[in-house]
Structure P
Amino acid sequence: MNSYDAIIIGAGACGLMCAAQAGLLGKRTLLIERNDKPGAKILISGGGRCNYTNLYTSVDNFVSENPKFLNAVFSQWTVDDTVNFFEQFGDIKGQEKTLGQLFPVSNKAKDIVATFTKLMYDTGQDIWLNTEVKQVDKIDTGFELQIVREGKNQTIRAEKLVMASGGLPVAKLGASDFALRVAKQFGMRVVATAPALVPLTITGKDAEWYASLAGNSVFAKVYNDLISFEENILFTHWGLSGPAILQISSYWKPGDQFTVDLLPKFSLDALIKEERNFGGKRTVGQLLNDYFSKKMVEALGKYLPIDVKIASLGKSDAKLIVDTIHKFKVKPAGDKGYDKAEVMRGGVSTEELHTKTLESKKVSGLYFGGEAVDITGWLGGYNFQWAWAAGYAIAQDL
């Protein structure tokens with residue numbers, strides 16, 4: 001085992017990039033993965049198409065106690081580096097879909113994973129699949145790991161250890177809190193974790209109303225005191241989903257409410273005045289039908305006088321309509337949990353890590369990267385960009 005410069009736990013985005021970059025530097029690593037194939041989460045991301053970076057990535061697209069921690073990592077590995085890496089080593093050309101989201105032209109996530117497996121093979125890196133690490137101990141020469149491989153207990157050692165085993169979302173893909181447990185074992189602070197980029201649930205008296213709209217998608221502005229997002233929201237049988245809801249979920253906690261502008265590109269006040277100028281013969285419902293589905297307008301009839309003609313609309317009713325459409329209040333009961341979350345919020349505190357190398361300040365030779373760290377990106381390729389950059393930064397120090 002002394003022939004390895006480092007052991008990397010977790011063959012996700014960060015672990016794969018770390019092993020590949022170490023190989024390009026002439027180092028030898030052993031990558032350990034509990035699944036039967038590498039990159040399980042990469043393969044299902046973006047509906048199997050893999051939104052592998054975002055062209056507009058900045059530290060402002062991340063949730064963390066200290067987002068500026070990212071500056072030192074992103075200065076080493078940029079979005080251009082990601083694009084060039086996949087072009088050079090995977091012959092992958094990117095295409096922008098929306099809001100800077102970059103996908104392979106082939107629309108195949110497996111091409112992303114194949115880039116790493118080929119590079120690891122070419123540079124002599126080892127990967128052990130179906131292998132679980134049970135225990136990590138610090139020894140004089142580095143680290144000793146107790147593992148189970150092919151049903152047999154083994155002990156392996158290496159001078160350096162990289163924790164890239166991810167977070168808690170999607171247990172069926174092998175997610176666990178192992179990296180967090182190792183961090184706590186060595187006295188490192190862990191920021192409280194929660195599901196992020198996750199659908200939100202509605203219960204109580206409003207649940208039936210939301211369920212009646214299941215399947216309806218609306219372009220909206222979703223905002224609270226911290227942030228706002230303009231993307232689609234999706235009504236479901238249990239509450240709300242869609243890109244804008246997943247985004248705001250990273251800035252939401254139980255008990256909070258947020259506001260939804262259901263018609264962000266228009267002023268309903270101005271539209272009502274315009275209708276009045278033309279005689280106001282149409283009803284409120286007919287006006288709303290210009291912008292929403294029939295089902296949505298019918299549902300809004302619970303709150304609004306949709307059968308009243310615009311000409312007959314009083315000031316208070318007009319204000320009620322405008323406020324309901326532009327300032328629709330939502331107070332979720334909870335979220336759909338880690339199995340439906342795209343990522344985990346919180347994790348190993350950035351104050352425990354050296355900014356440039358992601359090495360633990362308390363334990364020399366121990367590194368943390370990817371989802372296990374208190375760095376959570378928005379929806380749209382940001383988390384992959386962080387994972388690639390973290391893998392690269394760690395590899396430089398192995």
Structure Q
Amino acid sequence: MKIKSSEPFWLVKNGILHSYPSLREDVKTEILIVGGGITGSLIAHRCMEEGYKTILIDRREIGHGSTSATTSMLQYEIDLPLFELAKMIGEKGAAENYWACFKSIDDLKKIAKVVKSTCGFQKKESLYFAAFKKDVPWLKKEFEARKENGFPVKWLEAEEIEKKYQLKNAFGGILSEQGGSIDAFQLAHDILAFNHKKGLEIYDKTNIKKVDYKRNGVSVLTEYGNTITAKHMIYCNGFESTEIIKDDFVKLLSTYATVGEIMEDDQTHLNDTLFWNTAEPYIYMRTTDDNRLLIGGEDEDFVNPEKRDAMLGEKSGKLSKYLKKVLPDYDFRSDFVWAGTFGETKDGLPYIGQHPDFPSTFFVLGFGGNGITFSVIGMDVISDMLKGKKHPLEEFYRFGR
């Protein structure tokens with residue numbers, strides 16, 4: 001009997017990369033980062049670059065939260081189309097946010113090179129295609145908005161899409177030059193290992209029991225009774241921030257993904273492109289660096305982990321059925337199926353900065369389909385805030401907006 005793995009593909013593929021101890025003593029630091037996923041690793045990297053004494057903790061093992069479940073599609077496109085975002089925050093602000101995400105993909109490539117990561121970073125194109133004929137008019141409007149703001153895009157008709165990618169039931173789409181893919185679990189570990197050698201203190205399996213927030217710093221009590229005293233605290237804990245912040249600022253969703261077996265057949269027509277469609281919720285696809293096809297989507301409102309995981313079989317079946325519709329000749333056999341939880345904001349933008357209820361504390365919460373690129377932007381935003389400077393995009397990421 002064949003049993004599919006319900007563990008995220010990246011955990012099984014990579015195994016145990018690096019292990020760190022839990023905290024066993026009282027410590028003092030300038031910066032305390034909470035969250036050892038891709039966001040926490042990036043923020044720690046910048047803090048170490050800028051000479052701050054830094055400690056990073058995680059309640060789990062490193063990278064075992066959302067980072068292990070992400071499909072790691074690097075897109076500059078925000079979940080809200082550019083022309084829609086422009087209606088909410090103005091055309092200038094919308095374009096600036098899209099361009100910041102655009103730049104962040106290249107910045108991430110540089111970081112991966114600096115830390116000598118084996119995360120398989122690959123630059124790719126991105127095809128945003130109409131899942132239904134009725135979506136074509138507004139998708140063309142989005143194409144024009146991007147073109148007017150200087151983004152390198154082309155419009156492909158349905159026939160061109162089918163010829164180039166063997167993709168059927170795509171009724172036209174926007175082909176963008178900028179995109180990429182990585183193994184975010186591997187990259188987070190590589191970034192942390194690189195900085196650990198430079199003095200970054202890392203403690204996993206270290207849960208917070210209580211925090212005392214003051215204007216001159218924070219005092220953290222762990223479940224084992226140890227104390228961490230820090231000048232500043234930075235939460236990089238994604239959807240789990242809803243356990244701390246009581247505002248109604250994000251909607252939690254469960255998303256599902258499945259990865260097929262390694263393909264011996266040629267699939268070069270798919271390897272250099274990210275695919276996502278206009279359906280609500282949208283479906284997304286990409287190949288992995290070991291020649292598998294990954295497809296995800298079928299989002300549902302998050303209730304609890306048990307209910308989320310109970311739907312794995314049903315959601316995997318729906319994703320495989322959709323794949324058969326758009327790539328009927330592809331011999332897809334599911335090898336791994338998993339679910340993850342992420343946050344969705346009304347404007348598709350992250351929350352980065354301070355919250356009035358938490359003195360001496362910052363948050364870097366890169367919600368949405370491109371949370372990784374938002375985390376790269378967060379490096380610059382938090383860097384400026386720590387120095388008392390104003391970042392040009394911080395107003396778009398503030399709490400209470």
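Descriptive notes on the structure:
- Origin of the derived value 4.5 (distance in nm of label points 7 Å out along Cα→Cβ at positions 42 and 266; candidates P, Q): P
- Mean count of other Cβ atoms within 10 Å over residues 154-161 - structure with the largest value, from P, Q: P
- Which of P, Q yields 28, 58, 14, 0 [P(r) over Cα pairs in 20 Å bins from 0, in percent, calculated]: Q
- Answer label among P, Q for the case where semi-axes √(5λ) of the Cα gyration tensor in Å, for residues 202-385 alone, calculated from the coordinates, equals 43, 16, 13: P
Quick note: the coordinates plus some simple rules give every number you see, no bench work behind them. Since the model is a prediction, treat every value here as computed from it, not as a measurement. Cβ atoms are built from the backbone, for glycine too; each structure is taken alone.
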